[in-house]
1. Name the one structure among I, II, III that helix-only ellipticity at 222 nm (-39500 (n - 2.57) for each DSSP H run of 4 or more, over all residues; to 500) of -11500 was derived from.
2. Looking at structures I, II, III, which one was distance in nm of label points 7 Å out along Cα→Cβ at positions 396 and 428 calculated from, given that it came out as 1.0?
3. With distance in nm of label points 7 Å out along Cα→Cβ at positions 76 and 204 as the yardstick, tell me which of I, II, III scores highest.
4. Could you tell me which structure in I, II, III was used to calculate log10 I(q)/I(0) by the Debye sum over Cα atoms at q = 0.09, 0.10 Å⁻¹ as -0.83, -0.93?
5. Work out which structure the value 5, 17, 17, 11, 9, 9, 8, 5, 4, 3, 4, 4, 3, 1, 1, 0 belongs to, where P(r) over Cα pairs in 10 Å bins from 0, in percent, for residues 116-411 alone was derived from one of I, II, III.
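Quick note: the coordinates plus some simple rules give every number you see, no bench work behind them. Model, not experiment: these values are computed from the prediction. Cβ atoms are built from the backbone, for glycine too; each structure is taken alone.
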Structure I
Amino acid sequence: MCGFVGCLSNDGETWLEEQKAVVEKMNKQIIHRGPDDEGYYFDDAIALGFRRLSIIDIENGHQPLSYEGDRYRVIFNGEIYNYIELRNELIEKGFAFQTDSDTEVILAAYLFYKEEVTSKLRGMFAFVIWDKHEKTLFGARDQFGIKPFYYAVENNCLYIASEKKSILSVLDPQPLNQASLQNYLTFQYVPGPETMHTAIKALAPGHFIIKKMNEDLTISKYWQADFTPAANSEEHITAEIRAALFDSIEKHMRSDVPVGAFLSGGIDSSIVVAIAREFNPKLKTLSVGFEREGYSEINLAEETAEELKVENFSYTITAQEFMDEFPRFVWHMDDPLADPAAVPQFFLSRLARKHVKVALSGEGADELFGGYGIYNEPNSLKLFKNTGKMTNRALNRLARLMPEGVKGKSFLIGGTMALEDRYVGNAKIFDEFEKKKILVNYDLHFPYQAVTKPFYEQTINYDPIDRMQLIDINTWLSGDLLLNADRTTMAYSLELRTPFLDKEVFEVARKIPAKLRIANGTTKYILRKAVEGIVPDNVIYRKKLGFPVPIRHWLKDELYEWALAIMKESKTEHLLEKPYLINLLEKHRTGKIDHSRKIWTALTFMVWHRIYVEEPQMFLTEPKPLRDKIKQPFPN
């Protein structure tokens, strides 16, 4: 797990004089991603920089790594879990290796398979390969978008980086992307490939880029998630799931440093821990919770750890340190991310880094196996199928006139809307009616449906549950969950691995009929069946808890003055109708209606705007309190 930066000049004439300072400035922004080592490569066309967190082949994994003399260079962030098997295949084909690193395997595989190399890799990755002779750059990002990849074409150069802030640090001030702002208010994150700055893009998951000097950049898709249900028995499917999970978790534990695991009170992390301890009985597990009653999974995690006979370390988060650390969290995200459940992982990563250098987590299980309660919605709304379009439109208008908080309002609105309009992913914060009240310059040309439309068009004949899951896989998973997972762990130089998001696990999950994912009034039905006898029964059938964060209560009490001050001081009047948002905070404090998610979305943007826009030099330095006060050295 590491970070990279780079600049490819389109002409190379003046590049030698400037390249070193540019790439060093970019690389300085991501020291947290790789405190163990740094490396650079320069020629008359390209400048590459790298920060390394040493996990595999600690002694010889220095990057940028060369191959075939000095013709090829590679910079790579991630882990390839089948690199040993792939290395042996390449040796049989006549390739020689100077290291035991997975990085060298990627480069050798690229020389043999060219663009098809992406289909050979099993893991998480973002990498760039430079061919000095052909003056060609090839870059790729993994199928699910576990690892980040940003780029910008500006100043006659192609800039690349693991984090957006690296590119932003060397560009002229960039205007905000109005479409991204509007989408953020809907989704609570900025949907890719756009970012909050117009010039900088995210390479989409499952895509690769090619850039030759003096030619345009090309972007190609090499993979796309889909569901193709197979008519197999429950017994056959559960056996396949078990085999795939054991194989994936065993390979995800390959490391030359200690590996631990996040453990909440839920089933996903418990599955990972239950299987991982089969390969390492001394596995360390990590958990966090909040001091407010009803908002901590620590007791449940400790009970699960005791049943599984693994060691558990926990930490309780206070409201005060939540406020204190929030600017640092926002800084690390690059773009605003208003998922309240993202912040606890910031503290979880801090705790984990004191004990291990690599951690496993359960991200992806819900999206692949049907873990969200909202996936039951198509079944609960079937009665509206026979009411007719005109009746549904009338009911929809009537429902919208109902006061907030009236029971049944959301049910009526949802039931009388098409799936394509109603479901945009796991979070939908502000609807278009309210966005028009919030935004100073609302633009009709940026409807939120534009983000999900391509995926709905590709799945027109799919089961509605399959369509909802594929929306989440293509948007929510990479835009929210995996972005948060990468940034919060990298903030503390911790590598996070996600065994559920293994391409072999997905090959099993994609064949499961929707009726076996959502069945018997529960979510992840077939996954729960598959781990019976592996995970304790009381954990298997425990209701999904999510990552509960008490912002609803805090914004009425401990966080109220803090939130009000942010809103009043924020210099966002040209973008947001601040009086409306302040009124929303007051209504939340004194009323019965929960506006916490909407308020949190506004607050997150305002803090982000302060760091990245109002004071342009602020983002060049990690906000205080300094990470050094809680970061402890960890031996290789």
Structure II
Amino acid sequence: MRLTTQFSAFITLLSLLAMLLMLVGCAFSFIWLSQQRVENRVNTLATEVDSALATQSPQELSRWLTRLMPVINAEQIELRNGDKTVFQLSRHENPMLEDEPNRFIQFDLPLAHSPDLQLRVVVLDPAKTWFRSFTGAYTLIVLLTVVAIMSSLLLMTHRWLNRRWQNMERLEARAQRILAGDRTPRSDNHAEWPPKASRAMDALLNDLQEAGEQRLRIDTLIRTFAAQDSRTGLNNRLFFDNQLATLLEEQEDVGTHGVVMMVRLPDLETLHETLGPTLVEEYLFDLINMLSTFVLRYPGALLARYFRSDFAVLLPHRTLKEANSIADQLVNAVDSLPPMRMIDRDDLIHIGISAWRSGQSVSQVMENVELATRRAALQGGNNWSVGEGNTLDMGRGSVRWRTLLENTLNRGGPRLYQKPAVLMDGKVHHRELLARIFDGDKEVVAGEFMPLVLQLGLADSWDRQLVMRIAALSEVWPDETLALPVNIDSLLQRPFQRWLQKLLLQCHKSQRKRFLFELAEADVCQHLNRLVPVFRMLTAFGCRIAVDQAGLTVVSSAYIRQFPIEVIKLDPGLVRNIDRRTENQLFVQSLLEVCKSARTQVFAAGVRTRAEWQTLAGLGVAGGQGDFFAPSLPVNSNVKKHSQRYRI
């Protein structure tokens, strides 16, 4: 039965109960009015008798009293003087009165003009007579039975409706959560009503979750297609060249530098017919595992399959000394590989090394490393060679780095720069704060010194000082949202979390809402479970969360639905020349679809040209950041300049 039908039945039942109550009320009104009518008649009779005694004797009253008794249903009339009966008149025999005494009402009324006399009238009670009769008793029993049944039905119906309303409220509450963005299926077993609507909602949510998971898998496949080599699982040549070009084309004069290594292995594809594909694939896996073990120890390093059996290694902000150390380790690690027939382990690996710095072209750098690799191969044996013209070594030892970093902390911290992130209408959404240190000669960017900060164990003190400075800076810029770059290693430590809680408690609520904590996408995906209480704490204080370097690594986008992330920034390498990269455009479209359900905004970092920005705007990004909008500026610049609207 539908809810409307059941509700109509309930209203009908209530109407019947109301009619029954009216019937009972009418019955009691009839009884009360009958009682009042009998009393009025008896009082009138007493008045008439009192008046008649003034002119007549009591015996003379019997004639008209006899005719009056049936009218008022009087069974007996006595005129008494104290205990003595002066006059008595009855309609029936006395035994009948004694057998059914409860059917009569006795009135003892004094006479006003004869104070010694008292009139006793025994009148038939019609209500009691009817109730004590068989018909009355049967009717009363039926009426009480009906009332009891109706009351029971009313109670049962009330309980039934109460349960239905509670179940409907559960369904309504779940619908409200769905409208608020919650797409998780129901986990409890509480009933909801109507049941078919609840089951339909569960089915749709399950289908939606399955579609979301399918979309996440497609998003991961798109990332893999855009960045990875299908055979080895490493980054492909296009992604490697794109990342190298992004570093080389740095427009700010900060002296970006690094090293490129090319590792040339034997062409194992020629051995498929001789050794079999299984052995060849296993040996290739051992070689790739060896390369990954040594190369990916360095933060920011990028390993890619460049061409067939050539593997390229990008080491940003590294020196030739460090690259030579890696090459020595790789050459020595060849001896640990299992022996393979038709493969000479003494002439297995040849490494070319070439340093680069901003301003060079990708073709120039790769040409130099290719010549160095050929030279190593011509020399014979497992060896490595450094390209010509690579005599400049910009490295510092760990002692010099520790001295420089500790001096920077003692002097109040690094220099702060700000770079605005602009919305589509030209307004500034937030300003990303960048840290640089001055080594006496030039400024060093965070990408170069932050790995040393982590390596030397200075991350906690470094982040505390940086967060305190940015919190103080937010008071100077009351209308600006500031992005705080915090290391994941510090944020996961309990002492740092307690210190951060105390700091946020000292800030105003409006001030905390303008804090945007930025974390790398790879770090967020690596520490999903450990970040849950951290993000819950930050959102409880009103702070906001941003994820940068999206697309730099191949990870699942499921974290977007798990965490309350407000902003996701595309990696500059993904944005570079996106107007000519259809695979990168496909990735951005897929990421935007994932972010729609989570209400997360996508920003493009590292925008350099108008063509890139127009392509990104056409795809649907919320805003952008890069040299196309504004370069990095010191935070001590004029605040009025920071509040300007940017033309895009």
Structure III
Amino acid sequence: MKTKYYSFFLLNIFFIIGCALHCKAVSTDTIKAGSYVVNMGITPQTFGNGLKPYGLVYDLLKNYKVPVKWVINPTKSKDGIDFTHNGVNYRGGTFIIPFEYRTTAVNTTITSWESQGVTGNTTVSDFITDVYSTLHHPPVWTLDKANGAVAVNFFNNAGIPSSAYGGTSSTNWKDPSQLSACDDIFVLPHADPTWATHNNLYYWNLNYKGNIWSGCHAVSVLENLTDPGITIQLNFLSTSGLVNYTAHSNGSPPFLYNYSTDAVMQFMQTLDNATNNGSERIYLPKSGGGWRASTKLGVYDASQADVPSFSPGPAAVVPYGRAYGDNDRGWVMYEGGHDINRSSVAVAERVAAQRAFLNFSFFSTSDKNAWFDIQLHNVQDVMMANQPVNFSFSVPPGVNLANYTIQWSSSCAGTFSPDAHQQSVSFTPSATNTASIITATLLDGCNREVFASKGTYISSVLPVRTVIIGTYNSSIRSTTLYWTAFNNLTVHHFEIERSGNGFDFIKIGVLPQSGHTTTASYSFTDPHPLPDQPYYRLKTVYESNASNHSNVVLLKSSEPASGIRMLSNPARGNISFSYFSDANDTIVARVIDINGKALTFGRYPVRKGWTTVCLNSQARIPVGLYLLQVITKGQTINEKVSIAGM
């Protein structure tokens, strides 16, 4: 049935085009505590800290069905900060593996990549940040059969397997004429194109939204190719073609960098010398033409010798954009130089140039594949071992599931009934006390995958609401909460919340799960409780990312941290009150009316603990309602007071 894919793809190409751009819209997401953040901004950049992260991301997407968040600050400058967490500034387009997908297998994989140089941290609290894209699809590259070997080291340096680009033998690579719907990114690092051998790039880029990356002098030759009738030209990024590589000078580093918030440009520092080799190191539009308005010059030379006398410029080192500026087509990117992995060039610059290539690859693949989303239904945050749960998924109208092979999977032990190839299934987990990833995958006729997955936790005990109790210690004026977690192994952490009115709670503390036992007891002390009667409750956050709240307790303290108590209200004659202070001090007390006018005023010494203060009204305050203010240590405490007749 998968052979139906080709006609389905063509019939729905406009649906694909209309939906593809949604994955690039920056969204604001909450990153949960326990997520893994890959630090892409470490300098100096090495193959380990700069390129191996792409191998990790490819591995997680391909083998574990883990969506990876790509965080790019939409307002940053070159090498600027994407976000800061726990004192670390993250730069360079940061990859994040969400907490809920960190199964034992995923954590083992992360550790393995860390041993190869990947550097990252686990988040210690929730935070909100801008997410440029959530990656769901591993790139599929096709290397040029004649010249693709130049690019093989890009993949080796990143740790991406040869299966991602057709294998180690060039017999599995393709000539441009062989490209079809099943090819996503064509890599042309060096070539001498002719219309006869390369004209299919025009049609493949349009009919299948094929993406093209090219380098060296293949670029200027390609941009100038026309059909015999001169009705079609392969000037994907320029308006009338490029100056031939034999007819212009090289660039003059240092180059300039632009579009620092674009996916392609997420690399650190410069790539100048990595591109400054080979027969064509820089690209110039022909006189009378220029770059297309939609073409972005990510790296360019503002002082190239042939501009403006021989070319209107600018001279570009890394131009990219939609072919012909047409959103119905795939993306095209050029990168100067014959070999951006030349050993004579500093490693950091080689890493930057290869990161640009890999960024383009992950970016353009997501654009092509994000043509519909799968919605999972009834995958719960916490599931009971050996208890079946019914799962299903849905797809948008117009998607014919007959064109796909359905495959449900779970990263933990369990069985799908009647089998794992139905739209609706029943899943019975057999593992206990472990995180799991539930995935529904649709496989098309090209073996291209569209998947949706959700993290869950398989427990021997379902989450139950924790009950808390509390006490107030008057000698040190603090409150302590106590509770017992009867399903402790399923807990990730506890959040302690406090309120002054019983309705509006704020988080005042976090306790991680401890003990590693089924049942564990905990306590938390609030050394600075609210005056008089604070409310408390407990939020339990489970390994599955599910959460629930405890009961609410009210702890009436006999001695507030600070405050006033009226000794008589309404007051007759003198206004008397008691004031509690945590140290010997001097306070200012006054009575003001509804217009804010002070009617009486006094300065009074107070001792640590309770002090009785008598504020003499001198019979000058008419009967009515007023405000008593006590001012000390930069704070003001207010209390309503009523003045009654004698």
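1. The correct label is I.
2. Going through each structure in turn, the value belongs to I.
3. II
4. That value comes from structure III.
5. Structure of origin is II.
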